[in-house]
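The structures come next, written out as structure tokens.
We did not get these values from a lab; they are worked out from the coordinates using the rules stated. All figures in this text were calculated on a predicted structure; none of them were measured in a lab. Cβ atoms are built from the backbone, for glycine too; each structure is taken alone.
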Structure P
Amino acid sequence: MSKQEAYDTVIAQITAVLDGEPSITARMATVSCLLAEAFPDRFYWTGFYIVDEGRENELVVGPYQGTLGCLRIKFGKGVCGTAAAKRQTQVIEDVHAVQNHIACDSKTNSEIVVPVVDRTGKLIAVLDIDSTEIGSFDQIDRVNLEGLMASVFAGGYIGLF
């Protein structure tokens, strides 16, 4: 199965499971679980860092699949903090080449982080996916994950895929 076919399948699963589910936590947990299961050889850590409303410009670990994650990340620090501060997807071929990379797990070699916004456009989290392989993520990942985040957290499911 191609990478795009795997995304098509898992996005359909996520859409079906989350149909009518209002809980953001349930949505994040489901997305983390099903993405990790869909790409077990590529996704080493899959989860969310949530904007902590109680602390200015800080992310706190949310639902995830994988080894222990960093508990808190300040905006602008590391790949997740950069994605949050810039509100732009970060596709990192080799995390060791990133000067301010935060090594939550030394096995991580590449990473993609997608900002997550709600219906009003407010940043609520970032989706963080790590791989043990260098160069694991590309435009196919970016397009599918950005679309999935928009559908699950900012819009409806119908007509987006």
Structure Q
Amino acid sequence: MKIMDFLNLDAITADLKSTTKKEIIKELVDLMVKAGDIKKGDDLVKTIMSRETLGSTGIGQGIGIPHGKSTTVKKLTAAFGLSKNGVDFESLDGELTYIFFLLIAPEESAGPHLKGLARISRLLKDKYFRDTLLKAQDAKEIINIIKSEDSRKG
């Protein structure tokens, strides 16, 4: 599975404005609503925030992968955002978070959800990939960077 298989190209931003965990999640959910992936975002924000109470999805090294399951999607889908200033996402390493992937999976699916999380985590372990993403100026550049890394790491 490649990130480009589930990343919605219309739900990408290089300029997240939010400054708190909940606001970031809402901003990413709103991107998915605008992209047509989901109808309404309020319940999804609650679902993801509820998941965060189990343990932060801020995995460290400036990365956050908030995720949840919802009846509003038929297949795994994702949004992506960069925060220029970083956000306190209660990361495991205590550092600010800059790179965000929001994953939403259908309620009854486990396999694709876990594969998507694993793929994102594996690619983001590469410091060069993270640094390149952080320098991206717009969605088009982000897409090209992810496509390139996706194909390089088969």
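At a glance:
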{"item": "Ranking P, Q by distance in nm of label points 7 Å out along Cα→Cβ at positions 57 and 73, the structure that comes out highest", "result": "P"}
{"item": "When distance in nm of label points 7 Å out along Cα→Cβ at positions 1 and 33 is computed for each of P, Q, the largest belongs to", "result": "Q"}
{"item": "Answer label among P, Q for the case where distance in nm of label points 7 Å out along Cα→Cβ at positions 17 and 97, calculated from the coordinates, equals 3.4", "result": "P"}
{"item": "Ranking P, Q by relative contact order in percent (Cα under 8 Å, 6 or more apart), the structure that comes out highest", "result": "Q"}
{"item": "At a computed -10000 (helix-only ellipticity at 222 nm (-39500 (n - 2.57) for each DSSP H run of 4 or more, over all residues; to 500)), which of P, Q", "result": "P"}
